[in-house]
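Below you'll find the structures, each written out as structure tokens.
Quick note: the coordinates plus some simple rules give every number you see, no bench work behind them. If you're wondering where the values come from, they're calculated on a predicted model, not measured in any experiment. Cβ atoms are built from the backbone, for glycine too; each structure is taken alone.
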Structure I
Amino acid sequence: MPYVQDTLAKLQKSSPGQTEFYQAAEEVLESIRPLLDNCKHYREESIIERLVEPERQILFRVTWLDDQGKIQVNKGFRVQFNSALGPYKGGLRFHPSVNAGIIKFLGFEQIFKNALTGLSIGGGKGGSDFNPKGRSDAEIMRFCQSFMTELYRHIGATTDVPAGDIGVGAREIGYMYGQYKRLTGSYEGVLTGKSLNWGGSLVRKEATGYGAVYFAENMLNNRSESLDGKTCLVSGAGNVAIYTIEKLYQLGALPVTCSDSQGTLYHSEGIDLELLKDLKEIRRASLEDYLKVHKQAQYIPAKDYPKDGHAVWRFKAQAAFPSATQNELTAADAKALLKNGVTCISEGANMPSTADAVDLFLDARIAYGPGKAANAGGVATSQLEMAQNASMTQWSFEDVDTRLQGIMKGIFEQSYETAREFDQPSNLVLGANIAGFRRVADAMIQQGAV
């Protein structure tokens, strides 16, 4: 389809050197071809040309003082991609890999993810190339305060409501919120992922992991199966991975892996969840320390990974949950997963599977939940936090969790029914992309050429 290819070619010229962004845009635009063929008005309204260009891109310098009294300099980003459905919503990522292309890929994905929730939130993303690892609390506080000193003028409770992401947890959100309040004199729900003491929501920490598991259960239930009794592979060791593992245990599954930047842990008897929480949430230690308690577990250092992929995907299992970062699961990993018996994959991270890996999953017709659908639980619960902030209330854990389960079921059903509409019932990539695109595109058309 020359229309799609022409749009992608123009995008590469207007936004050079942004590989991850091109990958995300191509995946969405290629999968919505059947809709564009049937509904010419989207082309007449230049919807995809408008969608791939952010409404606003903010790039700024962040200067801060380290513990040795030396001034450090980082880059800060906020991409406000699309506000057709509501205020911009999307996390802040602090990681040395952050650049304009990474933020744009994440923001673009966020448009459709947020649309699938059915809630009133637009798409955005932000962050910095600052690395919090190895930094003291005082250094992280000074960085966050400096970051917010620039960002505060671009966000607000009904304008843009950032959340956390990789490298940004409750500690960082707290430091940024304190600075926002100091600068504006306003106590409002401008950030989500806040402490429960001052406006946070129960289940927010667990939401992305829980949501990915709920999505997997919906996929399997649709095939007259369940997670009960299944061996599961999980990557990552942050909030998403930890609470994916927790919910898997609650549903009767056996999670046997997790990973961090230094290596992969495999424990055939099942990951010791309390020890994992202690290592990563309290001590912030390496997974290798797990072996001090469980000597029978196996630890594979990153230097020993296969050259064509990741060690975490090379074990026998029936379900997999990529929950670390983008492009962590290669075509070789996908082949290994399929060979080792995996029939269900639910993505807790954003675009964790390469395009070639996704093609293999779709060709195999397994239960494959793409990130924009399967990991939408986090942003959905962020919006529930916004609703609680607006009414100055706090809902119970059970109330929020019940709403989350309903949202994830709704996302699955919407994606599945849309895929069926286009005669590809096993292709939830197509279903999720078309369903999300239609909601955003229709809103854009109804609001005029803005």
Structure II
Amino acid sequence: MSNSIELTQESYVDSIIERVVVRNPGETEFHQAVREVLESIKPVVELYPEFEENGILERLTEPERQIIFRVPWVDDQGNVHVNRGYRIEFNSALGPYKGGLRFHPTVYPGIMKFLAFEQTFKNALTGRPIGGAKGGSDFDPKGKSDSEVMRFCQSFMTELYRHIGAQTDIPAGDIGVGNREIGYLFGQYKRITNRFEAGTLTGKGVDWGGSLARTEATGYGLVYFVDEMLKDIGETFEGKKVIVSGSGNVAIYTVQKVIELGGKVIALSDSDGMVYDPEGIDLNSVIEIKEKRRGRIVEYLKTHPSAEYNDNSKNIWKIECDIAFPCATQNEIDMEEAKTLVNNGVLVVAEGANMPCTPEAIECFQKNNVLFAPAKAANAGGVATSALEMTQNSMWESWSFEEVDKKLREVMKNIYSSIKTTAEEYKKDGDLVFGANVTAFLKVARAMMDQGIV
């Protein structure tokens, strides 16, 4: 009888994966994200037949709402351009939709659905009452003037405003959407609605409703999470050699916190290439290049001629290190890079970007006893602090940097503890991928059960 139930439930999970592939053709990132979660939670689905009876997986893999719209704007030469805007409101079982906006040429429905699906589980792990969403556009802010970015953001918000609100959907920043873009978006929202609703967007300027430590939160939270992992094996960051891919917001503040905790970051990258500095990356130089001048990482060599540059950013994974933080983009570490890291003796791999490791790479790390921290848990610090910003907005308060940072560290500690405990309960000790997926799934699924077929 038990074998029959197991086969039935496994067939249910497999049928849902097949359904997602058929209903979302060509959206490979979304397929990958769904497959990773559903295959992981099979043992739990077997224990709760009511999930199948109530169509939980069918509903969980279908966004509640998908919004696609055109975004016309005029450049500084008077030429008209048209981009496409998206907002995928995936699941609101735990609270209003919450997730970032991404402005990048690679944005298309498959990327948006993958990110919104992942966001649903990530947000569940934070313990805050927020659902999952994601949005953005194929607009590229790189090389655009402030005026062009402003006009695009105003056009984008002219459509988006009708779909968001503090009790409905609260967007934030992501790749290509920083303080400048959030400011322009909020200004247009306020202009159209004639309301100053600070809780409608997070990642705002500190002077007008933003939270201290929000800029640093994803990177800091990532390091806090790994610090908890290291403590469990009697280790610390002290003296560890660290590599970090990317050089955006997450990467920069990951580097900063690693240095504070005694580690040495020896390599950093961007989409053009990577720099290796065996003496340790000079963070101030990186901030000057990337945040103040919006330059390229190769410029690091102008002030640090002893550093090495390679125009293939994937070569960063060939450098020997103790800890690796992939913080650039999805699927940046495949099986080949994973094998190289393992052969070079890596101790920990922690995902700072969303889904930066392929399933084959993750399997390689786990089989070789590399401590692995999945993105939906390890990089949840950003959205957790966005939720803290929402709390401050609702209370008309502003907390100190130290207070927010303390709360952030506690959130990351709790996430680690909860997913570690879940893994142990199901005899999957040390498998944080399983622990994160099951912990988040059960929380969302039970809320959906409570709320009926909606």
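As an exercise: percent of Cα pairs over 12 Å apart, for residues 264-319 alone, calculated from one structure in I, II, equals 68. Which structure is it? Walk me through the numbers on the way to the answer.
Numbers: I: 68; II: 59.
Here the read-out was taken from I.
State the single structure among I, II that was used to calculate FRET efficiency 1/(1 + (r/R0)^6) of positions 192 and 376 (r between Cβ atoms, R0 = 35 Å, to 0.05), giving 1.00. Among I, II, the structure yielding 1.00 for FRET efficiency 1/(1 + (r/R0)^6) of positions 192 and 376 (r between Cβ atoms, R0 = 35 Å, to 0.05) is I.
Looking at mean count of other Cβ atoms within 10 Å over residues 96-103, point out which structure of I, II has the largest value.
II
Hey, volume of the Cα convex hull per residue in Å³, for residues 240-439 alone derived from one of I, II reads 133; which structure? Label of the source structure: I. Suppose mean count of other Cβ atoms within 10 Å over residues 40-47 works out to 14.0; of I, II, which structure was it derived from? Derived from the structure labelled I.
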